[in-house]
Structure I
Amino acid sequence: MQRRHLLQLAASAALMPSAMAAPSTPRFLHVGTYAPAGQGIYSFAIAADGALAPAGLTPNANSPSWLLAHEGRVYAAEESADQVAVYAPNDAGALQLLHRAPSGGKGPVYLSASAGQLWVAHYGDARFASLPVERDGRLGTAVGWRSCDNDCRPGPTKPLKAPPGSQANSGHDAPHAHAIQLSPDGRWIVGTDLGRDRLLVWPLNADIPAPASAHQLALSAGSGPRHFVFHPQDAGLVYVLQEESSTLSTVALTAAGPQLLDEISVLPAGFAGTNYASDLIVAPGGRHLYALNRLHDSIGVVSLEKPRSPRLLDHHWVHGSYPRSACVARSWMYVCNQRSDQLSHFDLSRPEAPRFTGRQTGVPSPAGACWL
């Protein structure tokens, strides 16, 4: 991406809302899975009470593990094929393959979309990439860059702030890009490098993104920053969930670079043993966050009453094993329990207290979900 193109992206992003306007009632939920247990993307019609009815299976043997709904299309990161698949849904919820494109790296694990671009994080070779989104949803050629240049040493395998007795140590063998988003105000490209325990921030109006042009924030040693979200009303605040330490860091984005404000555990007081934090979601209303815990198998509810110093409120069992991600569709949340092969349904009519509805939907090795 040349400087002029990035300036155009910055201008268009500043005019865009942070999320696409959505229909008043969710219609279809699409769930990506890991092969070989999962056979592709499983689609469901969403009833008014949040119940799910099967709407078909779209075969895909490439582990479409992360799904993104954007402007009427479904984008799937094909983790084992280094591609992004683009699907067009029909009125019955079935998905038709529209296009496939190389993702710009190895092992794509995260997708976001804004300013006319699809942004991709690659776990396998620590590359970030952007792909132009054409009018019909097809993708142009990827432009990629690495998360590091000369000094790519990974962090320690034992997290400094892990619970007592924790054996969580995945991902610290090499750099691993894990998430990327454009800030809602159009000023920054933000990404995480789990292997090096870094939050990376590039000015959007700079030249081609490169390791040398990034502001880098070293988070707690061995923590493994994974997913992050922006504060719903303040694009200068970022909340970063760390996989190995099971902590949540609050970061301010400033002209001088990202600054760490706070770090709290997303596990109960007194917890001992191993946990891998996974996904981070802004609750309806924007006053709470949901942090998913694998092995503890819980949803940690975090209050944003004080945005610069969030507070952990409580936990809710996911009624399954190894919650990898979750999808919020208006007042419902569907948790992807990877090891127990099901979605657990939660009612979010009280965002501070997600309530298990008693419903579950069988899906083999669910990894990620989106709704249209």
Structure II
Amino acid sequence: MNARLRGTAAVLAGLCLLAGPVACGEAGGGHVPGGPASGGAPRIGVLFPDDNWRFRHFDKPLIKKQIHELCPECKVEAVNSQHDVATQQAQMDAMITKRVDALILDANDPKAMRTPVENAHRAGIPVVAYDRLAEGPISGYVSFDGAKVGRLQGEALLKALGKKAHGGQIVMMNGAATDPNSAWFRQGALSVLQGKVRIGKAYNTAGWRPEFANANMSAAIAALGADRIDGVLSANDGLAAGIISALKAAKIDPLPPVTGQDAEIAAIQRILVGEQYMTVLKPFKPEADGAATMAVALARGKTLGGIATHKVDSPTTRGIPAVLLTPVPVTVHTIKDTVIKNGMYTIDQICTPKFAAACAKAGLTR
């Protein structure tokens, strides 16, 4: 990724939660002094790239809840752009026209959103980059250590490959080339995999779309041979679903180990039945809390000292105050101690009748 990280990943335990108009320090992430430009209740805009399972069930409600806990009078408007860059640009421009006091942006295309970010900056509206680092004068950034995500995936894949961890052949299914996180994940994975396995085919997946991952995997099977794919490094769970569908269509049995990311409930269920080897849990609440806390502080004219414990550089901006969180690997042996223990899912949600036998075998009992 173009962002050069300084410091090590940190959990949100050090996050300074705001309770009323509290200044958390003087360094980083400034805003127009004096709080909301309107003089009334702060207004915060939240822009998501789409309305997928994760954003709908976790990020959006968690961000709104934390904003309202920190700032009961705050008004929040959340929108999604259904994967369309032009739509997100228009949504950002509309938020600027409405003179919101702060923005949380999960960019469809971080490079394409540079101009709207610059427009917001000129209007005195701070922008918190969420999950992926947009270009332009960003005031704060909250995400997970992407290199660590990739390393966890690579390490898990090598473990799953066993004797084939040295000299085996894998397919690498990366995310969208327009997403700087994709490069970050890939670099982390390659730091573990290079020199140990052969990468028979590698793909970037436009828009992170499972259907494109499915098509790419089918092409890899045709090019390499169904019996010559020992594992698949999948950048996230959505891509893993498309990959596994292609492997099944090619009647590959047993399935090779496939990685993932985001701990989607469908991925947890695939892990239980042995279709997916692992996923990476990025606890959404600390990330959502971090973005909400930054946005409330900035909307009130405060700085991010004490909230942001790191600095990152984008291709356009140096020294962006950042909160970088630590990802956690999940396999069939650690489901109970990860996604269930932290309250992401209940056993009842995971262990539907279709997966009852697999849950019992994994020790997931009510």
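When FRET efficiency 1/(1 + (r/R0)^6) of positions 70 and 110 (r between Cβ atoms, R0 = 25 Å, to 0.05) is computed for each of I, II, the one that comes out at 0.40 is II.
Comparing mean count of other Cβ atoms within 10 Å over residues 134-141 across structures I, II, which is largest?
II
Upon calculation of P(r) over Cα pairs in 20 Å bins from 0, in percent from the atomic coordinates, which of the structures I, II produces 30, 54, 15, 0?
Considering all the candidates, the number was obtained from II.
Of the structures labelled I, II, which one yields 25 when relative contact order in percent (Cα under 8 Å, 6 or more apart) is computed from its coordinates? So the calculation was done on II.
Can you tell which of I, II yields -1000 when helix-only ellipticity at 222 nm (-39500 (n - 2.57) for each DSSP H run of 4 or more, over all residues; to 500) is derived from it? Value -1000 for helix-only ellipticity at 222 nm (-39500 (n - 2.57) for each DSSP H run of 4 or more, over all residues; to 500) corresponds to I out of I, II.
Rule-based calculations on the coordinates, nothing more; no lab input. Since the model is a prediction, treat every value here as computed from it, not as a measurement. Cβ atoms are built from the backbone, for glycine too; each structure is taken alone.
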